[in-house]
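Read-outs: derived from the displayed coordinates by stated rules, not from any lab. Nothing here was measured: the structure is a model prediction, and the numbers come from that model.
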Structure P
Amino acid sequence: MLEATSESSVSREHFLTTVKGLRHVVEPAKLEKSLSTVIGRHSHLASARIPLERLLELQAAVTGDREDPLLMAKAYSHLNYDPGFMGRTFLAGALSLDEAISLLCRYMKVNSDLCTLKLQTYPESATLRITPAAGYPGAYEQLDAMVYSFSRILVALGIESIDLIRLNHVPPPAIQDQYHRLFSVPVHFGSDELTIEFALEQLDRQLDWEACPVEKLARRERRLKQLQGQPNWQESVEILIPPLSRRGEAHIDRCANLLAVSPRSLQRHIRAEGSTFRDILDQSRRKLARNYLARGYSNEVTASLIGYRQTAQFYRAFREWFGCSPSEYQHSPPP
């Protein structure tokens, strides 16, 4: 379980999105009074980050003596989960569903410190694991709402069927049916962990949307680096290389500009982590080529996606990586 700290926070965007959902399920006068009580005595709303405690205080204020553990989940049910909307977010930096879920997990901290996300795969199933932060024993309602929201995002991305959702508490028997109706999937209560489980085969689905501007992804990456105690520069470069390669811009000057540092500083940071930009680019292209070919992309499309303007250049690089041609690899990939 994650350790909660006095600096645990949520983004201003996340806080305001929660308020937007609450407007659909809480009387306007009560919501405004609760906001005034929680935020009025603090000056956080103008900040980029708002203490997590303020969000939980707002939840307690709007709930009051109203015994409805699903209030927050109902609020989140009114948010926008339209696939077209998802295609305009940073998630559109991905080409496939598993890549999109990986981005969702990576940037969870940018939204909220209440939990982290991790995608785990097994021979026939996949699990999105939600790990709550310690120190918030009364946060079940907020966590339930976030699990609900994650399940809706997965469906919007293309997960056609969720097999099971596990929650880490047991609501009163009288309202358990409400959970099943709202979540629209089987829900198991009293689990040791929070999970959303579905068939592994669904992860390979290609996303038929126009890629978002790489600047949108870079903005998330910069926000994440500000929150990390020890930023991992190699990971940041690896995140930016796929969308930059599709545009023929996978070079250190462009990466550095997107990460708001000079090319010399970026190279210094990467070397301190034991690598070089050229090594990261080569390893990323090798991995991307293998993945794209495995998903059925043609040699020409794969070459373009990883930044080679001429297919012949891609063929030469591929033979250096794997000792065979792309076509030979597709028919008999090495172990």
Structure Q
Amino acid sequence: MALTEGHAHCSCAGSDFWISSGRQLLDVDEAGWAVVTDEFLKLYLARPELVPPAEACLAERALHGSLLTGDPKRPVAPEEIEAIQDADARENWSILLAHRSLLLTAGTVEGAYLAAVRQSRPAASLFLDQWAQIVLRGALDRERSPLVLRAAEILFRPQRVAFHEGGVLLADDEVVSIREAARNASPLARMLLDDPEAELDVITEEDERPYLARSDAFDFALRFEPGGPGQEALAAAMTGWLRHLLGLKATIAPVERIEDPDWRWYVGLNAAGSAIGDAVWRGGDPDPAKVLGLYRLDLHDKERVAPRMAGRPIWLILGMDDTRVLRMKPQNLVAGLPLADASPEDAHGHGGA
């Protein structure tokens, strides 16, 4: 592949992970951001969820084929979309092209992600999750802790929360769902086998080689007890996320409780965390069993912090709802911090959606 002048190609030989993200097909600029290439866009078009089904009309197949085998950046005329017979397919193509426009306008995956989050541009969760994985792949390029890499998966893949042997386990929701379906298909297996979460290998710091070998399988479970190594690993992943995306110097540490009589700002790391923060702010008493993780965030770039928050901690809340499915929203960390150049949504803090 010909490299864009001034850019280096991503090379992580010998220690690569999350190969399915496609970051190897992206160039890297001087800031370490992932520059969009034709090869990357074609990989997107080849993803199973974007390939036209067998029953697709000729117009849709022709459009997809022309972008996949020709110029994936070429303008697509409205008539090409209108010619597609299926209404759902037309809507899907409109969404795809809107996200392609974000990528091409920004030039980098990081820039597209920030534009989608900061400008309230419509962005499907599928694309945001995929972009978040690529951002984290760059942010953690030199990370060697398998715990941190596994914890980083929480930022872009839904997790199933399980309580096992007195502790908390996080397992990939898609992996668990597949194993549940296989188990439920057999009455004998349903009786004899443990819950799918308990059958997964629990990752440790000694699992660097096994993790790198199967990182795209997402089949390691993570212990996530309060203040334990799993929560510390997520703190490290979030620190790398902020450093790479926003250039922020920060310290993030798990805490067991918020002890701050002058509590000024919080960020909900998911919808349940936002609901917990909102309830506490309004004087409520949320169920402590719904709190999955609490973190203290300290920003060290004083000139970048809103004056009223200078020297004050920011509290991060990760919650759990009755579904036991954890869907973290790392975009809340981008849009919800009290930065001097930001436009806060309210006077006390940011809950997120």
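Below is a table of values for the structure above.
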| item | result |
| --- | --- |
| With mean projected area of the Cα convex hull in nm² derived as 18.7, matching label from P, Q | P |
| Answer label among P, Q for the case where Rg and Dmax of the Cα atoms in Å, for residues 249-320 alone, calculated from the coordinates, equals 12.3, 37 | Q |
| Which entry (P, Q) yields the derived value -11500 for helix-only ellipticity at 222 nm (-39500 (n - 2.57) for each DSSP H run of 4 or more, over all residues; to 500) | Q |
